[in-house]
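Bear in mind that the values in this text are calculations on the coordinates, not laboratory data. Just so you know, these numbers come straight off a predicted model, no measurement behind them. Cβ atoms are built from the backbone, for glycine too; each structure is taken alone.
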Structure P
Amino acid sequence: MQRPRGFTLIEVMITIAIIAILAAVAIPSYSEYVRRGRITEAVSVLSGMRVKMEQFFQDNRTYAGACVAGTVAPPPTNTVSFNYACSGLTATTYLITATGQNTMTGFAYTIDQSNARVTTGLPAGWTGLSSNCWVLKRDGSC
């Protein structure tokens, strides 16, 4: 008599259960990893804009008129994850804001002329609104 070949229903169900458990752990971890990568994009654009604003100030002795196309400090380009805005442009002050959109809704970061890096908004589940650093991780660390 020949032995039947193939898998039993119970073997297939156990395999599916194992895959489901692994996916339940891996997918949230991967999503969090991608989100942290997008935060890095925002803070690097803000840091780059600060350098450009200081260069504009060195050339013109004022921040007024910066964040205009054709200058050393053009307005930051919006991305899929963040909208950027310059505001409060006076002779001695500026504020650049990155506001999250799409999957990054809830995040808001700013930088100003004194290099104050402020986290002004975080989505639910994130902690650590900070007035002295940009929150980069869910636990509130900078």
Structure Q
Amino acid sequence: MRGAVANGRWNAIGEFEVLYTSLAPEGALAEVGYRLSLEPVWPSRIEHEIHTLRIKADRALVLGDLQQLESLGVNVARFETFEYASTQAIAAAAHFLEFDALVVPSARYDVQNLVIFLDHLQTPPELMNADTVNWTAWRARTRR
């Protein structure tokens, strides 16, 4: 349950640590599955778990749809690309204003993601459940 400090849609390198989560299991699988699909050959020996977490975010900024993001300067026609400058700027502003999380649309699945600013969360995330991901079944279901 460590956050990411690498360059991502909702965090720039080294600015702050975020934990990328999804409000639905298929959203989380779609995000990781997309990254795996970028490899020249699907990694056949890789194993992942999908976790159910309990998270108490007291001050979440909800940007629930693409229209809200567009009003903040995000080019929604390119939201699925790796052009992160506008979303990183939104996240930096939310972090500065001491929000503890963002609720934002997923770029990979029709679901909301929860992006957590770990340094602002009052209570650490709690692991409720862990299940092994069956990537073969997921790929057959999603045709990836």
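So the values come out like this:
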item	result
Label whose coordinates, when FRET efficiency 1/(1 + (r/R0)^6) of positions 8 and 96 (r between Cβ atoms, R0 = 30 Å, to 0.05) is calculated, return 0.95 (choices P, Q)	Q
Of the structures P, Q, the one that 0.75 was derived from, the read-out being FRET efficiency 1/(1 + (r/R0)^6) of positions 16 and 128 (r between Cβ atoms, R0 = 30 Å, to 0.05)	Q
With helix-only ellipticity at 222 nm (-39500 (n - 2.57) for each DSSP H run of 4 or more, over all residues; to 500) derived as -13500, matching label from P, Q	P
Given 1.00 for FRET efficiency 1/(1 + (r/R0)^6) of positions 24 and 48 (r between Cβ atoms, R0 = 41 Å, to 0.05), calculated: source structure among P, Q	Q
Structure from which 42, 35, 26 was derived, Cα extents along the principal axes in Å, options P, Q	Q
Relative contact order in percent (Cα under 8 Å, 6 or more apart) from the coordinates reads 14; which among P, Q	P
